1. Computing distance in nm of label points 7 Å out along Cα→Cβ at positions 50 and 202 gives 4.9 for which of I, II, III?
2. Here Rg and Dmax of the Cα atoms in Å was calculated and came to 25.5, 78; which of the structures I, II, III was it taken from?
Structure I
Amino acid sequence: MSEAANSQRAAWTEPGAFLVAPGVWRIPTVLPMDGLKAVNIYALVDDAGLTLIDGGWALDAARDALVAGLAEIGAQLGDVQRFLVTHAHRDHYTAAVSIRREFGTRVLIGEGERNTLEKLSAPTPPSFASQTAALARHGAGPVMQALSAIVGSGGSAEDNGYELPDAWIASGESFAVGSRTLEAIATPGHTRGHVVFADRAAGLLFAGDHVLPHITPSIAFEVDPPRLALRDYLGSLRAVRSMPDMTLMPAHGPAGDAVHARIDALLAHHDQRLDEIASVLGADGLTGHDVAGQIGWTSRRRKFADLDPFNQMLAVFETVLHLNLLVLQDRATETVAGGVVFFTRRAATAG
């Protein structure tokens, strides 16, 4: 079934294998989440077998969807030679590790994810403590309490589904898939080590979560996130925007959009978001939680109070990243009192 033939489908999450370019199939696999329902795995076919871009979440339902999708193109899990993984989030990495345990399939990921994966694959992986501590620093006690009621401890490395990869991918490294060449390009922001894969000859960008067609990617939800991850993300968007335009192969959503147009929309969104957040600030200090509660969320401009605790946490962190960038731009100031961070609008100086 071709993507074009299925262009009128109601949902990109429908199971199956969808031809999106010659020799390239999009296989949606299941996610156990209220918002995102699937993650795309891209199967690239050559005479030696299959290369899969991203692996999905290590869930029985996700594995079943992948097996069924591969069967539609006359393949099975044993035909997969390697996984090229865009980043270390669970819904992209852990199924690749699970399949490697059974078939010995090679798993590769960007070298910028080394610190994260070394921690996540340790005998005692990090718990949720770093996120709850960050929530406390930014005045989000109610969110922290709600999350504490539903989040357990880190568990063991095997329980988490994380192991180290077979190899780390360097930015600029090339991978041959038959006559196709994929170039790995570091795009830090969504995570420290996020990479995209560009097939310049065919004009395809396998973008992971760096560029998504319908939603704004989250920034720096990871172990030990950088303070200026939003700056990194915007820089990565501009770096990809400077390349020739390509067709978007996203991790979430249908394939086929123009990369440049979507990046332009994402850059405009963050410019508007920075202005909106700056307009909330005044002479009295506000926490990240305070500011998050005064702005709208999602394309429907939902109230912060209407979000579930996990998405409230992401909203606070996204707000703080914008506030940190406003401080860098001299549009806001930051002070700490009692272990809590407060932001104020920077007074204009006489010219």
Structure II
Amino acid sequence: MKLTAQLKLEPSEQQAGVLLQTMHAANAAANFVSGIAWDTCQFQQYSLHHACYYSVRSQFGLSAQATVRVIAKVADAYKLDRRTRRTFHPMGGIAYDDRILRIAPNKRIVSVWTLGGREQMPFVCGEHQMRLLQGQRGESDLVLRNGEFYLLATCDVNTPEPSTVDDFLGVDMGVVNLAVDSDGVVHQGKPVNNVRYRHRKLRSKLQRKGTKSCRRRLKKLAGKERRFATWVNHNVSKSIVVKAKGTGRGIAVEELNGIRDRVTVRRSQRAILHSWSFFQLRAFLTYKAALAGIPLVAVDPRNTSRLCPACGHISKANRKIQANFLCVSCNFSGLADHIAAGNISRRAVVNLPHVSIAQITVQRQGQSPWL
């Protein structure tokens, strides 16, 4: 598995200036290559290399390998689609590989290629990043963030084989409750939602006013909401993985990819839906589970919150309000997210994403799977 180690570089004033010049030249070269790709309809790295390699080297003063990485960056940018011409910010991140970058973890020094030649500069990071650097492989990205230079190094991490499990801990993810597991533990979304609401109102107020002091305040607030949500998702995912490992179970989640395109909400709820960070929580669960050797499966989310676990009846009327579930057929009731998490857990056990285990059990055995 590949993880990213973030290193904070501490260049001298002169080295910082050279790094800025290098980033500016590399991104200008990327825009030049993107223009050639757009005009000639050549989007593959091989064809782009033959079309503009020598032109890039002569015009922008890049080394051979830096030129190769710029061409690869442009080719990667067009892999998503080719309907829009790609442009690159003058201070956008640039990619390095082992030929133009060396990291010495023991000395905490980075040797990096620049327009002025090789430069050695110290870096700082935590102990976790130092352990990751033992498996540093492949490309690293140099980025400029709030006036500071960071190196994002790709590291290979050995992961154990997923253990064989007979049961799964179901996890239902939502907006009101960030996550509810099949054991009934609720990770509330109220702290995150309150922070998002407060920051959204404050941003709107400052943007309407538009004074210089308001812009300074907006710049200071930038990223604060995102960092808080990331911290919460780290804590929630860690607690779920620890519980699953301690109880010898796997983790089952819903496959929610594309839900923002499928779901239609009122205008007042659009900001809430589109700031829902379920993808990040899913990503954290995935890599933490892999490190712990816990299998993680994604099941079909269809009707997980409408299926009665007692009788197998599926109806939209079973969940008239967000919080509670009440079966219109057998009057079974409970916390809606808890019941949904239980349905997710059982779907993972039988590995039938389109058929609920409750229906199968009722039809074959004539008894309630919830009991």
Structure III
Amino acid sequence: MKLTVNLKLVPSPEQTNLLRETMERANACASHASDYAWRTQTFHQHALQKAIYHHLRERFGLCAQMVVRALSKVGDAYKLDRKTQRTFRPLGAIAYDDRIFGFKPGDTVSLWTLQGRQFIPYQCGDYQRRFLPSRKGEVDLVYHGGAFYLNIVCEVEEPPVAESQEFIGVDLGIVNIATDSDGNVYSGAKVEQHRRIFSHRRRNLQRKGTRAARRKLKSIKGKQARFQTDQNHVISKRIVASAKRTCRGIALEELKGIRERVTARRRQRARLANWSFHQLRSFIEYKARLAGVEVVCVDPRNTSRTCPACGCIDKANRPDQATFLCVSCGFSGHADAIAAGVIRARAVVMRPMVASNGRAVA
């Protein structure tokens, strides 16, 4: 499995200016190469390198490998399509390979800049540090929020995933972000509270329109998204830990395309658009792979309307968001927990029983 480790650089003021200048020069080089590629319809990296490599070296004063990385960036950009000309932001991410990058003792990296090699310290936690020895390929230098980061791809060995006969069903929602079949409820109240607070603040600051208001908007940018990401990390970690501890798999709903299928009232649209179920699912899946826990996806149709006692499927089984009350047999309980139980049951049915001779048992 490939994981991206994020390291924050701690450059001096002089090094900060050097890194900015280097990024701007490298992206200007890439934009110039992209302009040539568009005019001549030469999109392949090696063809570009053969045509304008020496010109780029002389014009932008970059080292050989930095020019090669810029040409590679242009070639990769046109692999998506060749319908529009590509341009690159002055402070867009740039790639470093082993010829112009290296780790040094004392939590320091060596990076090529316009004034030669610079040795820059970085911040690293224990979680990130354990993946660094498995680094593969290039690293990306990223400028975000006034700070420089290195995005490092690491190839992590996955433990074998054993097929599970039992599962933890997980129902994803908006009021409750996740509810599992063991009855654990992960409320979305804090996420909704933060969404309302930041939505209100952004609206008022945008109406204000002053320079101070714009500075405040810039300072709060991304806070809501970072809070939701942290909540999804916490929830996914707990679900995977519970499955690992009890030797069970994890069953999720296949919710792809649900935004197009579901309609919502005007007042509910912002909350629905803020639903980050895809991110939570991706966190659960990659954490499960690292832990050797199986993840299966089941058909989500009628999971919240199906009675686990008698099998009755009826919209009226959900008199309100939090309550399940079967109109046929009277079975009742917490709606999301019952839906999670139905998801778990569907995953178990999907896994056929196998006899000792290897044949499936009906």
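Just so it is clear, none of the values below were taken in a lab; they were calculated from the coordinates. Not measured: the values here are computed from a predicted model. Cβ atoms are built from the backbone, for glycine too; each structure is taken alone.
1. Computed on structure III.
2. Value 25.5, 78 for Rg and Dmax of the Cα atoms in Å corresponds to II out of I, II, III.
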